[in-house]
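Multiple structures are listed underneath, in structure tokens.
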Structure I
């Protein structure tokens, strides 16, 4: 749970930079890659990561002013990457400029349960990290480069 705005901004910046590396590895022809047929594809996961911060922002009381349809998965990897960059930049700016440390402790409604804003922000980063990990497995299956996020990958050794 975040109790300090600067701590969130620092973690969000680092996490976003790692996710950008993963999204930069996507290619249009491999967006349909999944571990098994009918399961999450690279395209679905990338788009989910790109649009999920809009949902999380709404939970903590921020309107990013960005309209996307989470179910309308783009056919272009560049659209996923560009949307992600726009969403994450705007999210960072909104939290950095409009939240105080005290507001991170305030509880807000999370589907009928009260949760501190700082806890929801931690869940956002955990959620992104989870799906980013899934994507790295699919990148390797698709024969695409796997970037080092937490250290070097096999391709980088």
Structure II
């Protein structure tokens, strides 16, 4: 047995450790530095338009998990459906986007945000006014390219690191 190069594996391991020790970190300080998500992100929430919704129930039928519950009543004067309750259980929602694709009146949108963690299971159920669009709940460009044009470009962590080095 020859022991010509005894300890080279340990030296190689230490060299890798030293290289990574002096290298610029690739960590994003999350709460202070946020990255822009993809324009077509399927976030953790649904956004519902009360004005466009006719109560047809196509979105509820298209949901594979049964996370959408729609309660309607008929208005005899106009012979239309009146949406009394539109309820989405985001705990069961798998963010597949089938409800958005199925809606013939463009009344359902995917949300742009992804921070929907809650401490209680009942807080994940959203009803009528909680589903409306607001500045805190922007609409995603998923399945709506006209909306995606107005959203900011996606930033990647690799681009942030390149900017810091320059």
Where does the value 3.4 come from, among I, II, when distance in nm of label points 7 Å out along Cα→Cβ at positions 33 and 145 is the thing being computed?
II
Which of I, II leads on relative contact order in percent (Cα under 8 Å, 6 or more apart), largest value
I
Value 10.4 of mean count of other Cβ atoms within 10 Å over residues 65-72 was derived from the coordinates of, among I, II, structure I
9.8 is what came out when mean count of other Cβ atoms within 10 Å over residues 9-16 was calculated for one structure; which of I, II is it?
II
Which structure, out of I, II, was helix-only ellipticity at 222 nm (-39500 (n - 2.57) for each DSSP H run of 4 or more, over all residues; to 500) calculated from, if the result is -6000?
II
Among I, II, which structure scores highest (criterion: distance in nm of label points 7 Å out along Cα→Cβ at positions 17 and 121)
II
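Given 29, 17, 14 as the derived value for semi-axes √(5λ) of the Cα gyration tensor in Å, which of the supplied structures I, II does it correspond to?
It traces back to I.
Only the coordinates and a few stated rules stand behind these numbers; no lab work does. What you see is a predicted model, and the numbers here were worked out from it, not measured in a lab. Cβ atoms are built from the backbone, for glycine too; each structure is taken alone.
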